[in-house]
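> Pasting the structures here.
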Structure 1
Amino acid sequence: MSEDLDALWDFEDPIGSAEVFRAAIARAGGAERDVLTTQLARALGLAGRYDEADRLLESLDATTGAAEAGAEVAVRVALERGRLRRSSGRPDPEPLRRAADLAHTAGLEALRIDALHMLALVAETPAAQVVANREALALARTATDPRARRWEASLLNNLGCALVDAGDPGAALEVFRQAQQLRHDAGQGREEQIARWMVAWALRLLGRRAEALAMQRTLKEDLVAAGIDDADVDAEIALLTDRPPS
C-alpha cells in the first residue's frame, strides 16, 4: 500500500472520509484499489449507508480469489463485512472468523487482531467477550508487527468493559490502569484522559467514591485547561456528589 490508511481516516467524519477514499481509489490500481474500496465501504457503513457499503463489498467478492489480489484484500473484505453487519444490527461472527483465519494464515498480525477484537464485540455473553478479548490481547502483546502491538491499550479497555459486564469490576480496574499507563507512556494525551475516566468509573463501581470523585475532578480541571467539554466526566461528578450536572 502506497497510501497510509490511518492517515486517510477521520472516524469523527465518515462522510468526509468516504470522499477521501474515493479520491484515493481514483489514483490507485489493482490490489491497492481494492483495499481502499474496503475502507470506503467501512466509511459508508459508519455513515449508516449500509446497502451501498454492502454492494461495494459484493463487488470485491469476485476479485478476492484472484492470485494477484493478495491475501490482504480477502481479509479486509471479510472483516469489513463482519463490521458492517454489526453496525447494521445484524451481528454475524462468521465473516469475522474467516477474516481472523485468513489473516493468521497470511501472517497479517494487525488484521488478525482487528478481526478478533470484532469477534469479542459480537460475542453473545460477557464471559465470551472476556475470553475473546484476552485472546486478542495475548496476540497483541507477542506480535512482531508494531501495528499489531498498538492494539494493546484498546484491547485492555474493551477487556475492562467486558469484565464489568461480567460482574468483576475489581479485575476491570486493574486492566483499566494498565491501559492508562500505556496511553501515558505513548504520549496519547486525549486517549489517556479517557483511560483515566475508565479507572475512576471502575472505582465508583467498587464503592470507592472518594477516590473516584478526586480523579474525576482532577480530570475535569485538565479538560477545562485544554478547552475540552466532556459530558461523561460531568455526569460522573454529578453522580458522585448527588447533584445534577452543570
Structure 2
Amino acid sequence: MERSTSLTEKFVSTLENRILTGQWPIGSMVPSLRNLTQEFGVSRSVVNVGISELESLGYLALSARKNAVVADWKKEGTLAILNGLLANDLMDERTLASMFDCRYLIMTDSAFLAAINRTEESMALLRSMVENEDYTGGAEKLAEYDMRLHRAVASASGNAVYPLILKSFEPSIAHLIEKFYRDPAVIVFIKEKHSELIGAIERGDSEAAKTAMKELLQHGRSSRDWIRSVDKNGD
C-alpha cells in the first residue's frame, strides 16, 4: 500500500512539473493511459488516480472525448497550485506580490469583522497570544507567531474560509515574513500594533481594528522590499 501511494505521488509530482514548466502547454493533450503506464512503469490504477488528482487541482480537464488535456490552470486552478509553484521553484515576483495583496484584503476585512463577531473564546485566545508571546525568540519563531495570530484574527471574524486561504499561503510566504522580523526596529512597532489591534477588537471598534491591521501590513510593505529581495534560497 505504501509503495502504491509513493508511486502515485511521484507520478503526480512529475506531471505537475511538466505542466508548470510549460513542457505540457495549456490546451495540449495528455499522453494516453497506455503511454503513461509504459513511461512510468506503473499500473493503470496509479495513472488513473494521479490524473484524477491533477484534475481536481485544476491542472487537467477532460475533453468531450474523455481525453485529458492541460487546463488553463492559472485561471481554473485551486490554491494548491501555489504549493506546486513553490515546490518546483517557480514562484515568481508577480505571484508573490498578488498573494500579499490578497492577504492584505483578507486581513483588513478580518480585523473589521472580528470586532463585530468576536466571542469570549476567540478573545481569550487573542489576548493570550499577545500577552504571552516572546518577542526575543528569533525571526523564525516570530514569523510563525505572526501567521498564527493572523489566522486567529481571521477565525474571530466569523468567515470560515479566510483562515483556510491564509493557511494555504503560508508555505510560500513564511520565509519572507521571517526576513521582515530580522530587523530589530520592526519588533517594537509590531508589538505595539498587535496590542492596539487586539484592544480594538475587544472594544468592538471595527474601524480602529481595521486601521490597526492596515498600518501593520503597510508597515511591512514599506519596511522592506520583500519581493525583490527574496532569492531562490529564501535567504
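> Distance in nm of label points 7 Å out along Cα→Cβ at positions 38 and 198 computed as 6.3: which structure among 1, 2?
Values: 1: 2.5; 2: 6.3.
Structure 2 accounts for this read-out.
> For log10 I(q)/I(0) by the Debye sum over Cα atoms at q = 0.14, 0.16, 0.17, 0.21 Å⁻¹, for residues 22-157 alone, the calculated result is -0.83, -0.92, -0.97, -1.24, so let me know which of 1, 2 that is.
2
> Figure out for me which of the structures 1, 2 the number 3.3 belongs to, where mean projected area of the Cα convex hull in nm², for residues 70-125 alone was derived from the coordinates.
Going through each structure in turn, the value belongs to 1.
> Then there is this: Of the structures 1, 2, report the one carrying the highest value of relative contact order in percent (Cα under 8 Å, 6 or more apart). Let's see the in-between values first.
Details: 1: 9; 2: 19.
Comparing 1, 2 by relative contact order in percent (Cα under 8 Å, 6 or more apart), the maximum is at 2.
> For FRET efficiency 1/(1 + (r/R0)^6) of positions 94 and 134 (r between Cβ atoms, R0 = 41 Å, to 0.05), the calculated result is 1.00, so let me know which of 1, 2 that is.
So the calculation was done on 1.
> Can you tell which of 1, 2 yields -0.28 when log10 I(q)/I(0) by the Debye sum over Cα atoms at q = 0.07 Å⁻¹ is derived from it? Present the calculation step by step, with values, prior to reporting the outcome.
Working: 1: -0.28; 2: -0.31.
Going through each structure in turn, the value belongs to 1.
Where a number appears in this text, it was derived from the coordinates with a stated rule and is not lab data. Quick caveat, the model's predicted, so the values are computed rather than measured. Cβ atoms are built from the backbone, for glycine too; each structure is taken alone.
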